[in-house]
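Once you scroll down, you'll see the structures, which are given as structure tokens.
Just so it is clear, none of the values below were taken in a lab; they were calculated from the coordinates. Since this is a predicted model, take the numbers as computed values, not measurements. Cβ atoms are built from the backbone, for glycine too; each structure is taken alone.
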Structure 1
Amino acid sequence: MPFLIAVLCALSLLGQPVAVDEKYIEDTFQARIGEVPKLGWYDQSRGFLATQSSPQVTVYGPIGVPASGKKTREISGADILSVRRRWLACELTPEDTLSVFDVPGRGPDTARALYTDKKLPGQSRSGLISVPLDDAGMAAVNRALGWPASGVLRRAEAIATRSESFFYSLHKLYSSSTGLLRQEAIILHGRAGQIIALDLRRNLDTADYCDGCPTPSYLDERVGVFRPLNVFEFPGFPYPLVLLDTGTIEGQALSLLTFTPTGKLAEFREYEYVVNCIPAP
């Protein structure tokens, strides 16, 4: 077993996730274009809404979303309040001004996307395809995670931007007695399927999953720690970035996740607290 994987597995067996590098993605964006992604909103009746007033934006959104758009106008006052009510954009006030960009449509499960004013130089790709996991690949996953090969309740999927590239596999292990999510892992694979790095979250059914959130169960396969919306290949990053829905009952959030060249998990997260503007029942 390569040294890196041995270290990651040792940490996982201790019940501790690999430490997250919260600056790697941010620092890479800063170094290449001088800014980090920000959170904006889709509005089918208006377009893509952003607090920045730049001539155009590059959007990192769910699968199927166009990648860029030009500024068409600005909105304020009553229109701002309409956006706040519709998308629970709690931080907006009538005194704010939003720029509207001609980026049509929105993802099926989220009204938000990340964006930057500038585009990363070089060729970028996006897409979300399924990648098959064969028996040999699953055996390697089980060895790395320390999971049994049979007799357990689990889900697994693998995703990538395109075939014959690096890809990620996502794994969920549930309690056979309660059906609650116990462990969840994301694994980075090389082009030949070999394991490069992983992050394993344990004991999810014995601690608070998040503030006010019930523990995910096998009955709802859409929920969990890692909820992918899209996958990107960006210049300057050795491995693909996954766009994740990391929102909770208290806040809407999107994250970009990847691994550093040394195999350390890296995450950039933009969060919007929404409790203060959820309408009363």
Structure 2
Amino acid sequence: MPAIGQSHRRNPLRFISVASALILAGGLLRASSTVLPHDVLLTAKRAASDANYRNDQAALRGAVAAFASLAADEQLRPRALYWAAWTEWMLAASQQQDNQAAAAVASLESAVARLTRLIELQPDDADAHALLAFVSVAIATAERPRWKELAPGISAHRRRALELAPANPRVVMLDAMMIFYAPPQAGGSQTKGVARWLEALQLLAAERPGDATAPDWGRTLAEGWLANLYLTMTPPHDAEARDMAAKALRERPDFWYVATQVMPRIHSP
């Protein structure tokens, strides 16, 4: 998660077969009526999530291509735009860690374009507003001189998301991030930010989306990212970070970021 310090290093394992399968799925979608667009989207969604945990840039790009293949489907277009943007956000984190700064910003800008289009289609989509704020923060973090330019939009999308869905866990997570990193004079507080993050985790644990294509990411990712927040606190909260990181790894043993970037920074008791 670029906005809160998640970073990735290039993984030597390349899950090319996954990416190729997704691109093939897009081709089959055009060639055969037996492959349903809905199934292509769900396959890409699962592959994007797995690729992010494993830090696999090739598979992330394959997932973006699969989502893009659904852009012409009027019914699925909003979901395809959302998941393509989410995947590009995750891809940008990997590119940043890989010292591909320009490529990371390009991925983020592409995500912004998709989310802007999505909000044009669905102005009251709280998840779209929240994700656009997340992505915009990532751009501002990568290119510090752009904070002044991007800050009004970040604030507007954060505020709109909270108005539309105050109990949406991804909206609450965004709010928590902003509180954690904001300076005290702007209402920021590490302690309050963590408390708000824990609230998001409770909401994620209780979430039961009725639509498999809907935004539903967050629980295990949020645990891993919270472990990083605990280490970012002054002073670092090593015990809490250890517990949260262990929980995330129990759920996803392949959570590369937690295993290689968070755990080594936790001091032994």
Structure 3
Amino acid sequence: MTWKNSVNMPHVALIAQDPTLFVEEISISKKSPIDNFYETTSEINTKCTPGFISSNGNSITSLMLVGLISATENYFREILGEILSICPIAQKKSVEQKIQLGSLLWGDKSVHNKTAFEFLAFSNSKNITDTFNSFIEHVVSQHGAWKSWLNEFDKLCELRHAIVHSDNLIAGKNAIKLNLQRSKKPQRIKIDYANLQNASLVCTSTVQAANNELFEMMVKRWAVSWRQLGCPPEQISDKNLLAIRNLFLSKRDNRNRTITARQSAQDFISHVKADFSL
């Protein structure tokens, strides 16, 4: 026994970890990206009751916030990948973008359009808007709901940084971006039931606003831009228009009758054609 061993208990003997024990295969989701988002966040929200939070403390709620942000980021990856797979304008825009070799070596060919975004972080609004512009040539509307909610999402991402990187302690850069008052004492993240519900509202509204704006953009491309490019008839067919709709359509919202302007497939096609004089 020497002074070298006088500060903490001895560590255990090294045991090599088997990463395969930490993962499992799952079925490929056939749901729309927004419904995948709903599924993940609903599981978090239903478990985080006031009683659960009271019993488990702040550390658990902080991890739940990270889960909400992660689900939001995954929505952006999924919807980008799907748009890239069907939109010729997006394909032309993204053709010179770089991707990580690991995405090609490990990922199945059927999901290369999604794995292209593995190396990109969507944990702040600038990364999100820059990526949508550089990969699919969509500039987020500066006066739309998506832009407004991204500003609120940014605040959550600053909190996430403290949770993930510094044991819930707010770093100076994050404090300045959040406009927090200076303090002689360290400031720590505190997430109660109301805070978590508000964070969930921000993430959900960000995704819903993005889904609406991107849906409108894709329908306009089908009706106008793809025709100007001289796309083949099958690409500007009614069937393809419905495929665009299904990519953005939330079956959960449709089932719950929470969509303001619910339409049958035929009504949707008719209204789009009328709007664009097709």
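Just checking, which of 1, 2, 3 has the largest value of FRET efficiency 1/(1 + (r/R0)^6) of positions 51 and 243 (r between Cβ atoms, R0 = 30 Å, to 0.05)? Numbers along the way, then the final one.
On the way: 1: 0.95; 2: 0.65; 3: 0.10.
When FRET efficiency 1/(1 + (r/R0)^6) of positions 51 and 243 (r between Cβ atoms, R0 = 30 Å, to 0.05) is calculated for 1, 2, 3, structure 1 comes out on top.
Given -18500 as the derived value for helix-only ellipticity at 222 nm (-39500 (n - 2.57) for each DSSP H run of 4 or more, over all residues; to 500), which of the supplied structures 1, 2, 3 does it correspond to?
On the way: 1: -4500; 2: -22500; 3: -18500.
For helix-only ellipticity at 222 nm (-39500 (n - 2.57) for each DSSP H run of 4 or more, over all residues; to 500), the value -18500 is produced by structure 3.
Cα extents along the principal axes in Å, for residues 35-90 alone was computed and gave 31, 21, 13; which structure, 1, 2, 3, did it come from?
Working: 1: 28, 23, 22; 2: 31, 21, 13; 3: 52, 17, 8.
For Cα extents along the principal axes in Å, for residues 35-90 alone, the value 31, 21, 13 is produced by structure 2.
Which of 1, 2, 3 yields 20.5 for mean count of other Cβ atoms within 10 Å over residues 67-74, as computed? Please report the intermediate quantities before stating the final value.
Numbers: 1: 14.1; 2: 17.2; 3: 20.5.
Going through each structure in turn, the value belongs to 3.
Matching task: 25 is the computed value of percent of Cα pairs over 30 Å apart. Pick the structure from 1, 2, 3.
Numbers: 1: 33; 2: 25; 3: 42.
It was calculated from structure 2.
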